[in-house]
Structure P
Amino acid sequence: MIELEGLEEATSLATGGQINMGTQSELDAAKKNKDVEKWTDLLKFEPLEWVHEAADDRIFGYYPQPFNEAYGDKTNVDYYSVNIKSLPDGMTQSEFYDYFRLNLNDFMKGGGSMVTPYNKTEEKMYKSDSPCTSVMHFDVSLIGDNDFIHAEEMSVVMSRFRTSYWIFSPVTTFHDLGHPLAGNRQFGLTTSSDGGYTLYTRGVDRPWSVPDIAASGMIFSGADQLWNAVMNNVVNYINANGGEASLGPKINFRVSFDSVVIPIITK
């Protein structure tokens, strides 16, 4: 599959404007220099209190997992993208954004994970025009995309929803217990500087508990597999349905929460 060098865009959580995530070579330089400036808004993002209160009212055993209260120092920073020259036939930008969100599980094929609503009530909310605070359930398979052999089950809350992006934040629930990570993951679709579009996910997260620290290498490796699979599946879907897309720049690396992240989030 062809990967094109280009300037990629993401939507800032702080300003609502667009962030130029840079070319592949610029992202590689950020990794080398442990430069997380382009993720500052995600590092500082905290779900509003009402989000957790609303989810807690519906979900037994619900508990937030604040990023700054996690135990792990090793912090993952990543970005995965797709360059879209033209959207699938008959789809507008907003329609494709909705399609991607509502069919996210289909795009996860080959990534070793599945995502479904936590229960029927959450499914109704997630599929509505106001999905914020809906809780989703991730299954991580022990073998490929096996539906029955699960290595981990975890919950996330949709902590923000906008017309061009949404955010999942890890939480604890009675059914899934604690999520192995704390942080935030953004999914979005923006217009790009070349007149096309950029579909992307970018995240910041760190191990939630002491046992999760020991498993962090496997956890981060599995996440990389998942988001690469999602981007590949998006490219294949677009190209098979009358559009034109290719893989865009991507990066993932680790920095110290204490020495790199804290100075940023306390500014």
Structure Q
Amino acid sequence: MTSLPENKEANTFSVSIDDWDSIQDEFLSTVFRINGYPWRLHISRKRRTEDSSLHFFSLFLICDKSSEAELWKCTAEIKLIQKDDFARRYAHTFSSYDEDSRKMCLWSRSALCNGHKLQFEIKTKEDGNRKMEKIHVNKKEFSIIRNVMYRFDGASLTDENVYRMLILADRFELKIVEDRIVSYLLSSSSSLSLEDIILIADQFDIFFLIFFLMQNILTRFTYHQLMNLRQTPEFKQLSDETRRVLFKTYRL
């Protein structure tokens, strides 16, 4: 297997398979570095159960950041360009918390033609050059997280602590806590403003909350409230994508 020289200013790399038959069991490529993350290709070869004379190959993309850092997370959009500009697109989150997530299968199939070029384009949300700092959780915060997870009585969510709880839920990948925070934000227990809720959903990439608000916003808020949203400091902090959805849907 050979690879084309990496362009350190780009987010792409290419490899070509000189001889698929030379891969006996598996192959692990050298590192390709994009946005501070080390990437490897892993190819495994296996026999088909119905015909032992035939083989198929599985192509994996590995984020090998654990060789450099103890705590990390990488949300990536991946485009694999094959022959005749045919492209496959993927989205995946690689992280130190889940060993299985560090390796993603792109396809399993018979061999391509020898010398066939595979081009990869990878865009990451996080900057791999920045170290993920350890986060301190005090006793009260731990108690709230536990109570929310298991629905225990005691200290729970409030408008004052919901942002901090989302930080902890995101950092430790506690999806159940995030879901219950969303339920709280949409309930009558929360008195947060519309702009606060949209900003929270935008900052934490809670897409289904943004979608829900877009679908039900006129049943919860008046058009006058929506127009006033444009004048708030929170609106100016929204991502371009969220603002574009608001403009398109409600012509704000």
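Just so it is clear, none of the values below were taken in a lab; they were calculated from the coordinates. As the structure is a prediction and not an experimental result, all values here were calculated from the model. Cβ atoms are built from the backbone, for glycine too; each structure is taken alone.
Some observations on this one:
- When FRET efficiency 1/(1 + (r/R0)^6) of positions 60 and 164 (r between Cβ atoms, R0 = 35 Å, to 0.05) is computed for each of P, Q, the one that comes out at 0.40 is Q.
- Looking at mean count of other Cβ atoms within 10 Å over residues 172-179 over structures P, Q, structure P comes out largest.
- With distance in nm of label points 7 Å out along Cα→Cβ at positions 124 and 204 computed over the structures P, Q, the top value is the one for P, the highest of the group.
- Parent structure of the calculated result 0.35, given that FRET efficiency 1/(1 + (r/R0)^6) of positions 100 and 228 (r between Cβ atoms, R0 = 41 Å, to 0.05) is the read-out and P, Q the choices: Q
- Top of P, Q by Cα Rg over 2.2 N^0.38 Å, largest first: Q
- Taking relative contact order in percent (Cα under 8 Å, 6 or more apart) as the criterion, the largest value within structures P, Q is that of P.
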